[in-house]
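The structures come next, written out as structure tokens.
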Structure I
């Protein structure tokens with residue numbers, strides 16, 4: 001087994017439409033936008049799973065079962081004073097679609113990807129500082145079940 005680092009491998013795409021989240025096509029990915037200028041520590045998937053109490057009164061064991069699950073993604077993206085078409089201009093509040101996360105490089109046919117249906121929240125400007133890039137943050141809110149085992153179809 002080979003270890004894979006995020007740098008130069010993780011790619012994130014915003015797609016307006018996908019017919020089958022288990023198998024986004026290269027055409028659908030080509031019709032979307034690859035989000036660029038995400039900072040090295042600016043990608044975070046926050047997954048939460050609820051707990052259902054399944055314990056019975058006739059035992060002291062507090063049994064539990066998995067409950068509902070959600071996933072939100074936090075992005076920190078560098079500003080660009082020349083062209084923000086694949087960053088600031090794209091990540092506007094209520095822009096709905098799919099984030100496709102390709103952990104092993106560009107999303108091409110047979111690539112393993114993660115697909116998160118959702119909507120962008122409000123862009124938040126980051127604070128200034130010396131020796132610091134100008135950045136902003138935006139949250140992707142999961143609106144429907146996601147697929148962590150999707151494979152890109154030709």
Structure II
């Protein structure tokens with residue numbers, strides 16, 4: 001289990017982890033890669049300003065996800081929409097694959113009042129890869145303001 005300032009998550013079983021600055025990068029046994037990064041809101045300010053910043057962070061993440069799948073070699077299999085697999089945090093995901101259907105390209109945006117977590121998953125198109133992404137999605141949660149895990 002990886003525990004950050006706001007978000008917690010677990011790599012899929014059997015995946016190795018490396019850090020690249022503020023990003024977590026996980027590599028799977030069949031060449032899959034999962035990249036996880038967060039953008040957090042820190043400091044104090046007015047409630048209206050906070051709401052605007054929260055909305056903008058989410059919009060930036062949504063635009064990033066949609067821009068990433070705009071490549072002509074990718075076809076979207078599930079548009080950007082709220083993901084019902086998560087129960088601990090709000091999540092939106094977009095699923096795509098290559099035109100040859102041999103590589104998966106999945107992205108997820110997890111949203112909390114304190115920031116967003118962006119996950120990008122690329123892997124050969126296998127049932128094991130689909131299950132690995134599903135396992136990751138279900139693992140994501142948040143820390144409470146006091147530093148305990150929110151169930």
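Here are the numbers for the structure shown:
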{"quantity": "Origin of the derived value 1.8 (distance in nm of label points 7 Å out along Cα→Cβ at positions 85 and 109; candidates I, II)", "calculated": "II"}
{"quantity": "Given 2.6 for distance in nm of label points 7 Å out along Cα→Cβ at positions 37 and 77, calculated: source structure among I, II", "calculated": "II"}
{"quantity": "For 26, 19, 13 (semi-axes √(5λ) of the Cα gyration tensor in Å, calculated) the corresponding structure among I, II", "calculated": "II"}
{"quantity": "Given 3.2 for distance in nm of label points 7 Å out along Cα→Cβ at positions 53 and 101, calculated: source structure among I, II", "calculated": "I"}
{"quantity": "Top of I, II by distance in nm of label points 7 Å out along Cα→Cβ at positions 21 and 117, largest first", "calculated": "II"}
{"quantity": "At a computed -8000 (helix-only ellipticity at 222 nm (-39500 (n - 2.57) for each DSSP H run of 4 or more, over all residues; to 500)), which of I, II", "calculated": "II"}
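Bear in mind these aren't lab numbers, they're just calculated from the coordinates by the rules spelled out. Quantities reported herein were computed from a predicted structural model and do not represent experimental measurements. Cβ atoms are built from the backbone, for glycine too; each structure is taken alone.
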